[in-house]
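Nothing in this text is a laboratory measurement; each read-out follows from the coordinates by a stated rule. Every value quoted in this text rests on a predicted model; they were computed, and no experiment measured them. Cβ atoms are built from the backbone, for glycine too; each structure is taken alone.
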Structure I
Amino acid sequence: MSAAALLEAPPTDAAAFAALTGAGPQAMADLERFRALLAGWNRRMNLVSEASLAAFWPRHAFDSAQLLALAPAARVWVDIGAGAGFPGLVLAILLKGRVGAQVHLVESMAKRCRFLDAVVGELALPARVHNARAEDLALDADVVTARAVAPLVKLLGFARPCLARGALGLFPKGRGAEAELTEARAAWRVKGELIPSRSDPEGRILRVEGLARAR
């Protein structure tokens, strides 16, 4: 998916998603199956709001997929608080078949790990589920990401082990991204920038390349 493609409006359906991201038939089939599995499991546990399932393509799939254009050479990703699989499962689907691709799905709740394992197994994805807290793991990765997990000041603590090992941080945030970054800088020395989100005109993606405790 090119950076230029992300200038378009978010896709409202599967066909628009495929056209905008360049996802092939196998990836689209996997995404459709993932969507069906999510809907089924969502009736048994609270993974996402029922209302948001109707907006799967712009709100969940494309919001996740846009991260690939920000790190096109990255093959190993860590998704902290993977929950319902956004962005991790979407990234694994789109990276499937690429040499060296691996997505680490880190989730502390066992029941959510069961869902993630089910999707990874059924779709034969290049992903591994870790039932653990992110701050307790030391994973080597190209990129660490997280979506709707915690305020930035706390999230950076979760991501610190990966960032310390050289990973790039890409963290989607909502309209309060600038305020979160200001707050975080009271506790952390952060080398980062806010990039406009292409799935939400009010959203931002925080790109982090350096992190240390503030003195």
Structure II
Amino acid sequence: MRILSLIVICSLVLSCSSTRIVKPIGAKEIAAGFDFGGPIIDFAGVKIPVPFTSFSAAYGIDSLSTFWSGLHTTSLAFGNFQTDIGILRDIIPAKGRRPGFSVAPVANVMFNFTKGDFRIYPQLDLNLHWQYSLKRSNFMYLSLSNWFDLWTKKAHMQPNENFYALNIALGHTFVTKKNRYSLEFRWLAPNISNRNLIVGYNGIAGQGSMAFYFGILKKF
């Protein structure tokens, strides 16, 4: 199956955006987000982050739970529909300087308009968030994103040898009354070798790829 022209870039990490929601928004709140960035690759002799872009929308189900859905506009430009749909739940809410812990099951859906190819990838995010100051709402976070690829074939009918990918994210979010601004550093797929691939990824010890993202979430 030939799935997604953009899969050449995403073939290693299958992660084209930063962590959508780490800490829930308020109950009944609506928010819109923009995300920019990607894995560091070798391009024309220079190491650059892939400029993936995506938009998202979120809704606060209650004070502990947030639903969201994202649209990957870079994939759309290549003739592919790609969305991620998830629900975040704060299992241990932050209190004072005590960190909070949240969990988010996610479904990643991809569809190629030309070939009609369809795939879905389940994902589970585990997030530790820490509001380190009692005077400000800014917080740091550590996220472990677990991506499951249950398909037996990759692009171009190649056998799939990597059914699981781990993404480790470390980020900081600046919080204002209406907005959240996030900077995120990721080590994508540290459990998968980046050698002998079409794209030159920049990981650690030949594993995975480093990545940088910038995100904005605006509440209404």
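What the table shows:
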quantity	calculated
Ranking I, II by distance in nm of label points 7 Å out along Cα→Cβ at positions 36 and 188, the structure that comes out highest	I
Which entry (I, II) yields the derived value -500 for helix-only ellipticity at 222 nm (-39500 (n - 2.57) for each DSSP H run of 4 or more, over all residues; to 500)	II
Comparison of I, II - label where distance in nm of label points 7 Å out along Cα→Cβ at positions 44 and 180 is highest	II
Structure (I, II) behind the derived value 14.2 of mean count of other Cβ atoms within 10 Å over residues 116-123	II
Value 8, 34, 36, 17, 4, 0, calculated as P(r) over Cα pairs in 10 Å bins from 0, in percent, assigned to which of I, II	II
Highest-scoring label, criterion being mean count of other Cβ atoms within 10 Å over residues 68-75, among I, II	II
Structures I, II, by relative contact order in percent (Cα under 8 Å, 6 or more apart): label with the highest value	II
For 0.50 (FRET efficiency 1/(1 + (r/R0)^6) of positions 172 and 196 (r between Cβ atoms, R0 = 35 Å, to 0.05), calculated) the corresponding structure among I, II	II
